[in-house]
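Pasting the structures here.
Each reported figure results from applying straightforward, stated rules to the coordinates on display, with no laboratory input. Remember, predicted model here, so these are calculated numbers, not experimental data. Cβ atoms are built from the backbone, for glycine too; each structure is taken alone.
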Structure I
Amino acid sequence: MDSKKARSGQLAQVQVEAAHYLQPGYDDRVRFLNYWHQIHYVWSLAPQSVLEIGVGNSFVSNYLRQRGINFFTLDIDASLRPDCAGSVLQLPFPDRVFEVVACCEVLEHLPFEYFRLAMSELHRVSSHYGLISVPDRTRAYRFNVQIPLLGEIKKLILIPTLCPRKHVFDGQHHWEINRAGYPLRRMTKIMEDTGFDILESYRMFESPKYHFFVLRKRHLEMETG
């Protein structure tokens, strides 16, 4: 573990320039829906404190701070003006200091060999919950219909991939769910191995490329049981 943390220092570099988050068209309709999902789950957990890893354009942190949530931010890029500059692979915080730790669209920017270490760090600094999202390339078709008296019915139909494509690093993403070698079960096993229970695992209906995981530290069940 220590040797991997030492090697992770090589990854402490900015991959996406700050201007990327402010360019015209970045905050499109789908992006705002993604913000809604992040905000909805943080808000629903009614936390006393939140750590957000990867600040982007600060929309989520600004929104929740304005509504009274104690929100702390961390990013590898100091020019984005997070509260703390640092890496998800070596979080500069004591154990169990944040009730919720959110890490959305971040982990795929690191080689997959560091996924377990990142999850261990998220588990270490969280006292209760984690919120994760990563890209998912499993083919999905959206079914959305309005039926009189029944209302709106939404359903995602997932199509199994018999021969997943190999992921090619595009300058940002080192891996994505359902590319060759990265099945969903591989991610979920690591999340569970590091001490999280998966409360929810779902694809964002409005844009199924986003896969969200709502996690709870396993010790909570024992403490409240």
Structure II
Amino acid sequence: MLVIGHRGAAGHEPENTIRSFRAAMALGVDFVETDIQLTKDGQLVVFHDKLLDRVTTGTGYLAEHDFDDLLASVSIGGEPIPLLGEVCALLRGTSVKLMAEVVDPTIAGTVVETLDRLLGPDRYIVASFHHAALREATDARAGVGTLALVEGAPVDPVRMLRDSGARYAGLGFESIQEKQVRALQDADIRVFVWTVNDPREIDRAYALGVDGIISDFPERVRIRSG
């Protein structure tokens, strides 16, 4: 069972901060999951929401700010919004890989080129709800690992994944079904489930036979695997 720390270890530290990624690594994750966006001046940063308001001291759309402005005036629990390059530097030389969710579908190719250069082509998976972004990622480099995030319970999940070109599926826990998991795995598609925090739900995810669990509390998944 692969253990994926959601936005680092978001149950313990401010999400998508270097502090959160360090915490996840200390808890023994196989992957850290993060979200990638572009600032007004073209810097790739790790941040989930389009708006700054929910988790930072700032307000408005992230994409309307230059990175230097964000660095000077915005924090998440006292931590700055990191550049993608900072996260890559943290992971280099370790066994922990990156699950990089592309929030803006137009930047998928740039994300692949950047991660190939700064982290290495076998050290990450590109994820997105925008399945066109996954196509853009594979156009940027054939063979890149891509994960299609899926909401709800599609009638034909295998066809959906094949249409996206993805090798991995990310299913929401609330709608996951055993027949989905089996169909995808039979088609040689590995199945991850998000975001699972309650120990009873972690047990159910194990019982369903998924390949990886994304959690704000990755140690709960690791304990169960032990």
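Brief remarks follow.
- Mean count of other Cβ atoms within 10 Å over residues 52-59 - highest-scoring structure of I, II: I
- Origin of the value 52, 41, 26, where Cα extents along the principal axes in Å, for residues 68-171 alone was derived from one of I, II: I
- When distance in nm of label points 7 Å out along Cα→Cβ at positions 60 and 156 is calculated for each of structures I, II, structure II comes out greatest.
- Which of I, II yields 3.8 [distance in nm of label points 7 Å out along Cα→Cβ at positions 36 and 180, calculated]: I
- Entry that produces -1.36 once log10 I(q)/I(0) by the Debye sum over Cα atoms at q = 0.18 Å⁻¹ is calculated, selected from I, II: II
- Parent structure of the calculated result 16.4, given that mean count of other Cβ atoms within 10 Å over residues 44-51 is the read-out and I, II the choices: I
- Highest-scoring label, criterion being FRET efficiency 1/(1 + (r/R0)^6) of positions 92 and 164 (r between Cβ atoms, R0 = 35 Å, to 0.05), among I, II: II
- Each of the structures I, II was assessed by mean count of other Cβ atoms within 10 Å over residues 100-107; the largest value belongs to I.
- Which of I, II yields -7500 [helix-only ellipticity at 222 nm (-39500 (n - 2.57) for each DSSP H run of 4 or more, over all residues; to 500), calculated]: I
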